[in-house]
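Every number in this text was worked out from the coordinates using simple rules, so none of it is lab data. Computed from a predicted model, the values in this text were never measured in an experiment. Cβ atoms are built from the backbone, for glycine too; each structure is taken alone.
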Structure I
Amino acid sequence: MKSLIIAFAMYSKIPVPQVEWDKKSLSWALCWFPLVGVVIGAVLALWLMVSRYLGFAALRAAGAVAIPLALSGAIHLDGFCDTCDALSSHQSRERKLEILKDSHTGAFAIICCCLYLLLFYAAWREVEAEGIDLILLCLSPALSRCFSGLAAVSWPNARGSGLLATFTQPMDAKKARVVLISAIVVLMGAMVFLAADAGAWYALALPGAALLTFLYYRLMAMGQFGGITGDTEGFFVQVCECVMMLALVLGQRIWEVLV
């Protein structure tokens, strides 16, 4: 139970009791990380249903962008901005890692953040969030966090220290990988089953996009930083969720043309 509370205390703004962050509890905290995504997805689903009932359009999209940021405390968006600053610097690997640690916000971080939010908002305006598609969209925050947790316990830490190391060093990496891979299989399997059962084959673009983004993240993190950090983890979560959304929008439009 402590591990669950620590996961929500670290990765969300949802009120939880205060507990001691001992090594035993920290060793399982990342395994509960996807559950934060489940809660975010549930709140998002409620908002989408309410906004549909009330006839919202622009407000529905704005709320869909804002809700995950508000519930997560924008911790992942902060990592996205820092990573964009580092990647845009075109400096050496060591200098990029220094930029990740810098608390100042650079111009590229602001530009990329604005573009990201604009693109995500536009995608929410375009997507048909009903039926099976609504369920898949609301499962995507959990799936992105499953992949993020798997990266954390599988790939080298670029600095070997920091907040990410606080969570990963006490862990039994093998057991954590089993838990997170199992969660990924269950979530992706559920997405495939729901899409196939409804005959909405275009929806397979969503889990496919998540997998491709995960592969890109591996290549980017290892090539640019020599590993991952807490900031690059946040970068991945934000990019993965946006790419999944865009893939679903594109899939819906292509399906409409073909069918």
Structure II
Amino acid sequence: MNNMSMISILTKREFMSFFATPVAYVFIAIFLIMSGIMTFNLGGLYERGQADLLPFFNFHPWLYLFLVPAFAMRSWSEERRSGSIELLMTLPVTALQAMIAKFVAAWLVLGLALVFTFPLWLTINYLGDPDNGIIVAAYIGSWLMAGAFLAIGMCMSALSKSQVVAFILSVTISFLFVLSGTEAVIQAFQGGLPTAAIDVISSLSFLQHFDAIAKGVISANDVGYFLIVIVAWLYAGLVIIEDRKAQ
């Protein structure tokens, strides 16, 4: 069996496992409820009087900051705690195949949560005449950003047997990525670091790249950034898993 066939089988198994337990249902329900509260209550979607979904997408980085690490924390931690990771590694499955399958399955669940928000998009089209191209771009950017949060969460899950520790580490690291491009952080470093270093720190911000895509500009730079973050953190997680396997 070739690599792609094995990854496809594992991905299907992992995806179905999310719905064999309340994990996926709880995540999607909380995401939809919190999205609604933030969009209508905090974002004032109707009060703004504009036909767009900016109040909806503006809160996504902060929603993902806590929800995605909570969703990802059991991906490897549970396998290590229960000892099933040893059984997994005795099967004709490589750590790379398992990592890719776990990530893709979880990323599809995150994408499904976004799909369930489409009635909001339809509502905006009913109430006004939005730029649907910008909304499509924002959905793509949101899914890519969710993947970046997920990759960090899976890496931290591979690092610790404790789901709580994995969650705390994921939130902490993700928070740094979110904050790195904010005005407060940039001002804090001004005067102490050269401009080039500050630009590098700013360029690591999830907010900066997501905001650019959410404005309707899907550039290779922003898409590439999220893909690089995903690959880098999944690779780090793979190295950790391989190290544990060798012990």
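Listed values, structure above:
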| item | result |
| --- | --- |
| Structure from which 47, 20, 14 was derived, Cα extents along the principal axes in Å, for residues 146-209 alone, options I, II | I |
| Value 2.7, calculated as distance in nm of label points 7 Å out along Cα→Cβ at positions 42 and 178, assigned to which of I, II | I |
| Comparison of I, II - label where distance in nm of label points 7 Å out along Cα→Cβ at positions 66 and 186 is highest | I |
| Among I, II, structure where Kirkwood radius over Cα pairs in Å, for residues 18-57 alone as derived comes to 11.2 | II |
